[in-house]
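Undergrad: Got some structures for you, see below.
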Structure P
Amino acid sequence: MTSPPHDASLHRLAFHNSPVPMAMFRFENLDDPGSIRQIDCNDAACEVVAHDMHRDNGRLWSEISPELAESHFAPVFRRVVETGQPECYQISYGDREYRQGVWRGTVTRLADGLVLCVFDDCTAEIELERKRRDHRTRVLDLQEIERAALARELHDGIGQDLAALATLAELLERRQPNDHTNRLRTGLAQLVADLRRLSFGLHPPGLEERGLRSAMEELVRRTVTCHPETEVRVDVADPPPEVARCIERELAAYRIIQEALCNALRHGRPSRIEIRLERRPNRITGWVTDDGTGFDPASVSPGFGLYSMRERAELAGGTLRVSSPASEELGTEVHFTLSV
C-alpha cells in the first residue's frame, strides 16, 4: 500500500501546478532593500511575465532589478513581514527581459520568514479603464460644448427677441394701462428672467474671460435671488501669481459646486450655505457646507447628483467626499480635490 505524500510535497505540487502566478521570496534583512531573495516560482508566473523566472531562483532582487526591489518590493514586503497582514500592490514594469505591463498582486507572510507573492498581469484591464475614462471625459467635454452653444443661442437669439417683446409690452402698458397689458408685460418679463436663468445654468458666462471667482460670485448672486431665505457665502482664494489657469478644471469645480448647491437647496432646507475654493499649483480644492438636514450618502438614489459630482472629480484626477451625519443640526459637507 502506497503511503500518502508528505504535506510539504503536496504544497510544492500545488504551488508548481497552480494556474495562478506565484513566487516565494525571503526578506533576509529588513533594513536592506536589496536583500530580497527569490526562493521559487511556478510556471504560471514565468508565463505571465514572459520570462523564465526559474533562472532567478536563489538570486537577490538587488541583482535582478535593484530599482524594482527598492522602490516597490521592499516597502511592501517589509510591512507584510513586520505586521503579518497581507497587502496588495500594483506596479508598472518592463525591461529587456520582463514584458512591459502593469502587475497587480497580493503579498502574504508564510512560515520560516518566507513571503508569498500572488500576482497577475492587469495591463489589459488598466488600458480598458483608461479608454473608458477617456470616453467619459470626451462625453462631458461634448456636453459642455453643446451647453455653451445652446446658452449662446438662448441668450443671443430667443433671449433678445423676448427682451424686445418685453420692452414693447412695457410701452403698450404705458399707453393702454389695463389688466391685459399688465399681465402681458409681467408674463414676458418673467419669461425673459427664466430664459436668462436657464442660459446661465447651461454655461457660466464669463468663466473663461473673468475667471472662477467671478463665475462663483454670479452663481451665488443668482441663487440668493431665487432663494432669499438661505444665506449663501462664497470665499474664493486668489491663486499664487505663478499658477497658470486651467479652464477645464475650473469648469469641473464650478459644476461640482453648482450641483452641491442645488442638492443642498432641494433636499436639505438649509438656512446657511458656505462655499470655499482654493487654487494651488497642482490642485483645486473646494468645500460646500450647509446647516440643513443631513442624510446617508450611501442610501441616496442615483438621481441625487452625487454620482455626477464624483464622476467629474474622478475624471479630473481627483476625489470627492460627502460627509453627512443625518442630523438636522449638523448638515452636510461636500469636499473635493481636483488635480491640475
Structure Q
Amino acid sequence: MESKEQKVVDSFIKRIRKRNEPVVILSHLNADPDAVASAILFHYFLNSLNVKSSIYFSKINKISKNILLRLSITYPKAEISSMNNFYVIVDTSNSILLENMRDRVTHYLDKTLVIDHHSSKGDLSKAKYKILKNETATTVIIANILKSFGIKLPSNLSTLALTGIIYDTQRFRFLSINTLKALTYLLENGGEYEKALRIMYEYEIDVSEKIARIKGVKRADIIRIGKYLIAITHVSSYEANVANALIMLGTDLSIVVGGKKGEIRVSARATKAFVEETGIKIGSLLMKKLEKYLHGEGGGHETAGGFNGKGDLHETLRIIKKILVKELLNSSFK
C-alpha cells in the first residue's frame, strides 16, 4: 500500500514531468550534515527517476564541508540566474532561512515540495506539496522515501546519510522506529557506520570558534532555578556550537544570541530531562514566542531551536529572560 509520503512525492513528480522543467533543491543557511545529506539524497532520487535537478546552498557549515570532502561527494550546483520555478526545500519550513531565495520560493509555493522534520511549522508549510513530520532527522524521512520507491544507494551516499542522522540525533540520543528503519536501509546499501562516526568527530575546531566558545562562557549569565542551571549569553558567531558547548559543560538550558548590524540569531539547547520535567519545548515554545516581540521566525525541536530575524542584541537578551521567567512560572516544574 502506498504511503502518504509516496503519494505526495508521486504527485509532485507527475507535475514536474508534465511541465518538463528541472528542479532546484534548497535548504537553510549554514546547512548542517542533515540538511546536506537530505538535499543530496533527494537529488540522487530524482536523477534515478530521470528528473533533472540541481542543488543550491547559500552556505554550508564546516562539518558538512569536511564530510563531503572525505567521502569524495560532489553535487550539481544551481546558478541563481538559471533557476526555474519547481523547488524542493529540505530541513526547514521557514522561508527566512532561505535568505536571498526566500521571495522566489514563496512566490511559487504551488510548485514547491517541502520536507522537514521539525516540530514547529513555518510559512513554507503552506506549500502545495509537503511532508512535515516530527522526526529525528530529515534524512530519516528521505531515506525511508527512497526505500519505499526501491532506490538502491551507493555506499558513499549511504554513509553521507548516516552522518546526517548521527548529527541530528546527537549520536542516537533520540530514536524512533522510522530512524531504525532508515538505518537498516542505509546499512544494507553499504553505509559504513564506523567511517561516518570517524568523519563526524575528526572535525577540528578552528581558533575563531574556540574564541567564540570561551567568550560565550565568560559572558554567560548563569541562572539557577531549583536543580536546573540555565545559561544565557551572546557571541558574534558560532551560536549553535556555543549553545552545545554550554550543555556539555553542565547547563540544562543554554540560550545564545548572536548577529551583526541589526541581524539577530538565537540558538537554544536543552537536556531531555529539562524539557520533560518543565514541559517547555525549545523550538515550538521558546523560539516561537520570540516572534511576538521581534521581527523574524523561530522554530526547532523539543530540545533544540533557533530564531533568525532583526533586532537589538541587548533588547533580545532582555526579552528572552522575560519569556523564560514567564514560561517557567507557568510550567509543570515546581
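Derivation of every value follows stated rules applied to the coordinates shown; laboratory data play no part. Fair warning: this is a prediction, and the values are worked out from it, not measured in the lab. Cβ atoms are built from the backbone, for glycine too; each structure is taken alone.
Undergrad: With Cα extents along the principal axes in Å derived from the coordinates and found to be 115, 50, 45, which of P, Q does the value describe?
TA: On the way: P: 115, 50, 45; Q: 56, 43, 41.
Structure of origin is P.
Undergrad: Here's a follow-up. Output the label of whichever structure in P, Q has the greatest value of FRET efficiency 1/(1 + (r/R0)^6) of positions 35 and 291 (r between Cβ atoms, R0 = 41 Å, to 0.05).
TA: By FRET efficiency 1/(1 + (r/R0)^6) of positions 35 and 291 (r between Cβ atoms, R0 = 41 Å, to 0.05), the leading structure of P, Q is Q.
Undergrad: Match the computed value 4.3 of distance in nm of label points 7 Å out along Cα→Cβ at positions 107 and 235 to one of the structures P, Q, and report its label.
TA: P
Undergrad: Also: Please compute mean count of other Cβ atoms within 10 Å over residues 27-34 for structures P, Q and give me the label with the greatest value. The partial results should precede the final answer.
TA: Working: P: 14.1; Q: 23.6.
Largest calculated value belongs to Q.
Undergrad: Another one. Using mean count of other Cβ atoms within 10 Å over residues 163-170, single out the structure from P, Q with the greatest value.
TA: Max of mean count of other Cβ atoms within 10 Å over residues 163-170: Q.
Undergrad: Another question about this same structure. Of structures P, Q, which gives 2.3 when distance in nm of label points 7 Å out along Cα→Cβ at positions 51 and 67 is computed from the coordinates?
TA: Source structure: Q.
Undergrad: When relative contact order in percent (Cα under 8 Å, 6 or more apart) is calculated, the result is 9; to which of the structures P, Q does this value belong? Present the calculation step by step, with values, prior to reporting the outcome.
TA: On the way: P: 9; Q: 13.
It must be structure P, since only it matches.
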